[in-house]
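K.L.:
Take a look at these structures.
Values in this text are rule-based calculations from the coordinates and carry no lab data. For clarity, every value in this text was computed on a predicted model and none was experimentally measured. Cβ atoms are built from the backbone, for glycine too; each structure is taken alone.
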Structure 1
Amino acid sequence: MARRALSPLLIPPASLLELYYAAHRWGTYAQQLRAQALQSLYQERPALDKELSLFMPSLIDWQVYSIASRAKDSVLDLGSGAWIADIDSLPFIPSAMAKIREIIAEPWSFGSLIAATFTKAQVLYVPESNTISCDLLHRSKTSGFFACEVLILVIEDGASVNIVRHHDHIQGIYGNLLVGFIGAGGQVTFITDQYFETDAFGVEHESWHLAEGAKLKRLTGLTGGKQTWAVRDFILHKDTSVEHSALFALKGQEQAALLTYQTHKGKDSTSSVNVKTLCADTSRFFYRGLIEIEQAAQCSRADLQHRSLLLSSGARSCAIPSLEVATDDVQCRHGSAVGKFSDEEMTYLLSRGFDREFASQMLIEAFYAEQVSSYSEPAANTLKNRLVSAVLP
């Protein structure tokens, strides 16, 4: 499927883009990737996503932001042969190189924007049949810069990985390109907790590639942000499994957009995407989700669900789920609902002696609980608590 440009205003003007690109020099391999990504931003623009542009036009004024300083290269030994190092280590992992080039060659995408201008770029590598856990902390941005990070995960066959990642952003624009490769039989559990102050922007692209028998369990939570944009791709081959929950809490005039793509390329693959959002005050949320079943993906199962709860008359949510199925003998479903808390639920809690504030908290916690309860990591509960507190009076 041809991807559509989210908004012409989401890519800086060419003169500014070249300044961002020229601000830092990297090693030979990294520079080659950046140059290829820059060229993809000069290609013919794809068709515009009209629904998104009308519902949530970009608020970013690129002229205000300078490129952030380059983050220092670091090498971190995670034990058992696993490590984190700068992106110039990638040529030592041939299995990932060609796919990375393919991703950043996509014209007018967030991935190519971030790959052309990154200020930090690392590879996390886990060898075959190893088990590791790691906590990736991201430093806060406290000034008006455009700072973007590339993180490439290479999880070899049979490895098992648990990752927790935190983002806290005060001002400026944060761009994030995350590319994950999970080898045959590999298993990844990944929790991301993102917090943006009211004046901060976010631009994100995730792309996950699962080899035969691989499994991904992904939980993301986002609170705040003047405007955040995210694209998440899941590419499944034979007998693979993806379970993704995306949770949002917005208030004031905050805005967020999420686009997900579940692409089934191999038979007996299973994917589930569940998006839940609470919108208070005059906040806005846009969601577009696509399930794509290719001809070779017989006996696949895919599910896509979106739920938005509006906590005020001024809040807005728009969702466009869709299916593209090119084979038979598959199970696919999608659904979307936008509404408010039931008056009966609130009346019931109030009649049991709870005050309105505590009753609201209980209903909000219950809204997120199903997606969080399947994770044993403490970070999942921390994420849920942040979501709940974000929209309480």
Structure 2
Amino acid sequence: MSPYVIVIADDLTGAADTGASFATQGAETLVVWAEDQWPTADVLVHSTESRHLDREMAIRKVGSVVEWLKISVPHPDRCWIYKKIDSTLRGNPGPELAALIQGLAIESALVAPAFPSQGRTTRTGQLFVEGVSLTDTIFGREVASSDVQSLLRTALPQKRFGLLPLDLVRQGGAGVAMRQVGIWVADAETEDDLTLLARAAQESETRLLCGSAGLARALAAMLVTGSDRPLPSYEAIQPVSGGQGVLVVAASRHPQTLAQIACAAAAGIRIICPEPQWFADDTHPADLSDALIEGLTQGAVVLTTAGLPELPSAGKRLVTRLAQAVSALGREQPPKAMVLTGGDAAIAVGQALEASALRLRGELLPGVPWGTLVGGAFPGLPVVTKAGGFGNEDTLLMAIRFLNSQGE
């Protein structure tokens, strides 16, 4: 069976929170991270892990997935194609969208990065986070402009761009405008705005959508309501029980993640941050494993980089070492479930455990999905994933309590 929706994301947490929109509507949804894997599912979500790559490498990553898509999916033109981008426009949104458009010879696309439930909105083509212009927030260090069109135009200089202002969207005129070929950047401040945009895409037969998990949620709901081919019903299987305690791997240094870790600590959850030298070594000291196992026996433990100074081995080295510690721990005392915060940490742990995919089950909260690992050392292991900036102060604690309840 060919997938009905194909999502291409640039990191694992973004892939999961987007795919969860379809899983909650009853679609069998798989997140995979190898470009040559196209298993059977209603919705396939590919993570290219290109968020932090340079422009050329990101283009090649997306191009490789597109080539496999054309080989493996008989009629990709009959699918909905969703290019998931970061809700704060980090990474390479323009070049990756261009690679998809050119690789599949697509003429038109709808771009709407708004994610209202996480405080991301767009007005007059500008992106805001909790009402503050993007470039004036913590994310502004990684993004050159709050203007969505300007970030896309340089990668698509030959394409016609158009803005769908908020008034037009709410008056129901976006679908008519989108019948003209072009890249349409849309304003949205509410979930209802995104619902109107999903309907406009259907009305104008625009099958390439680009945005965060917000627009994906609207698309998934529209497909199931019968306005297009409904997604098949998918009965979730109860996750397997086994292991002990919930292991949290938190590699994000976003202030929201730090606040969530502090909330967990205040609730009595053990927090373990290895010494800086540990990240430069290749050893796995027994005292670290012992501390993690002790934390698991008490119900949960957080392994984190929070509180560390800037290290020469920053970046991939940090998450690789955390993933190695998880793998080593699993051979001694596997956890019953995991929470993975930060896209780099999530993919590193998934690969270290030799899992091939994440089968999504639903959402704990908007933007906080959960599922079970496919293949590898711990098939069926329940996992919650979360982007560093998502959730409230108690989200991490809620995830721990949710996972501890699974299988009981």
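K.L.:
Where is relative contact order in percent (Cα under 8 Å, 6 or more apart) largest, in which of 1, 2?
P.N.:
2
K.L.:
Where is mean count of other Cβ atoms within 10 Å over residues 177-184 largest, in which of 1, 2?
P.N.:
1
K.L.:
One of 1, 2 was used to calculate helix-only ellipticity at 222 nm (-39500 (n - 2.57) for each DSSP H run of 4 or more, over all residues; to 500), giving -6500; which?
P.N.:
1
K.L.:
Taking FRET efficiency 1/(1 + (r/R0)^6) of positions 257 and 289 (r between Cβ atoms, R0 = 25 Å, to 0.05) as the criterion, which structure among 1, 2 has the greatest value? Spell out each step's value before the answer.
P.N.:
Values: 1: 1.00; 2: 0.55.
Ranking 1, 2 on FRET efficiency 1/(1 + (r/R0)^6) of positions 257 and 289 (r between Cβ atoms, R0 = 25 Å, to 0.05), first place is 1.
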